[in-house]
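What follows is a set of structures for review.
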Structure P
């Protein structure tokens, strides 16, 4: 998959190009539908399927106090684009200068006038009805269609995907995750919500108890409530069933205990994981965090957590 961060080389690409426009945070099922349709259309016309997006959310530049928490990092979005089969991504750096461009000036960055290259370049732009571009978000899909007549591309407004009768959105998914409603989040994402990070040293308490854990330095803006979860842990390209504790570990909490995600990876026996990247996907919530007065009670509960996690993961794969 090609990745461009400047419009100039994109403008010179041979066509036909079908372009899906949006921010695509989370790459949820609504986004996936748009992107699959973009790919299908590109194949029909023997062209290329590209996505247009930004490196950061526009509000993080224009109104930082109103910027939403992100479901995916920039790198994760690119990984999802590639996995879906996109030919390329134009990920423009979002700046105040870009935001100040008039709608037509923004479009001019993407394509040459039709009379200059009538059979090459941008052929079609697909977007949602609420997609906006240009200064003060004055560019609408209707205006884009008019500009398309001048610059030689068609505009297709894509219908929104629905879940339980309402539009799927990144906002709904964020709320579902924060509420602990993981089955709703999974249904809207089309996969369990996952966080990524690097494994760091912990207190080795899990090893002492017979359940070693990988302690994750989390790189995520959105997290479910504290508790114990059935999870899927992906390490070195392989995915394992796992049990994760998110929170403060009240049984052992000391004066300087930090909020952490501890993951016991079932069936993993290959040794030290320190400093390795790890992906943890939340499948189901098992219980709240509990403070145990006796170590034996904690060990018994962890055993039950592992059994329950296996059962949830088997069900999620059926």
Structure Q
């Protein structure tokens, strides 16, 4: 299987400081692990383009884009803090434009037949970015931009999003809640940031709020019960992963107890659904994951499953 690996050097330049968990080192950790595992040469590498403004406007309000642009410092060294953990500096928006552009390119490669699957090694992440608000380290909702591109440009009728980040993707739900063309499945620790999602009512949203301490056995049983039948019945024409690895037992950001075999398992289960209904067309965008060692290992098993090299 041909798997595209999409990134850009500009994604390394957004830096909120050494104290901040969402650091450029995350992408280096992934790169190093792919080299060490021997997976790197098996991938087809692409540089992310800049996302177009009209592509952003499919999922974000014009006022949101204007606020971010007005807040961006005009010189290096200055930071404007949107809130306590989400800051904009000189290179933030250039990096965010490449991150969203990577997601759009992934759709084009997969739906255009150039790749069967794609992984976007990008930052800043996106799934907390709502239609009209940046938060949770996120500015533009990369996966939502990709989903809207698939729906509008390629006229798909059914797109599934699987979000296994340990934090609920409130932004993605905000953008697609009630859109019957999209099935959004999100698993997350609850109660936990962003303290949303447990009481969602939209028919196209399938949320799995799970308690602190959730391990692989409990997680897999919940996914088998709630997600897999819904995904199969939905018959998606394209599947997208919001791939956050901060539920790993070694990650300090949460109290989940997942490990690499659990990430391999969820990737494999969803890939089988994509194989049945979507011609195997699947793409993945990096979200969370802040312990560098477990992040690199988890992304490697995720990509290995996308390659189907077993």
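Name the one structure among P, Q that mean count of other Cβ atoms within 10 Å over residues 50-57 of 16.2 was derived from. Going through each structure in turn, the value belongs to Q. P, Q: which one has semi-axes √(5λ) of the Cα gyration tensor in Å, for residues 138-225 alone, as calculated, at 24, 14, 11? It traces back to Q.
When relative contact order in percent (Cα under 8 Å, 6 or more apart) is computed for each of P, Q, which one produces 16? It was calculated from structure P.
Suppose you compute Cα extents along the principal axes in Å for every structure in P, Q: which one lands on 49, 40, 39?
Q
With Kirkwood radius over Cα pairs in Å, for residues 162-273 alone coming out at 14.0, pick the structure among P, Q it was computed from. Considering all the candidates, the number was obtained from Q.
Match the computed value -12000 of helix-only ellipticity at 222 nm (-39500 (n - 2.57) for each DSSP H run of 4 or more, over all residues; to 500) to one of the structures P, Q, and report its label. Kindly include the intermediate steps, with their values, before the conclusion.
On the way: P: -9500; Q: -12000.
Label of the source structure: Q.
Read-outs: derived from the displayed coordinates by stated rules, not from any lab. Source: prediction; values computed, not measured. Cβ atoms are built from the backbone, for glycine too; each structure is taken alone.
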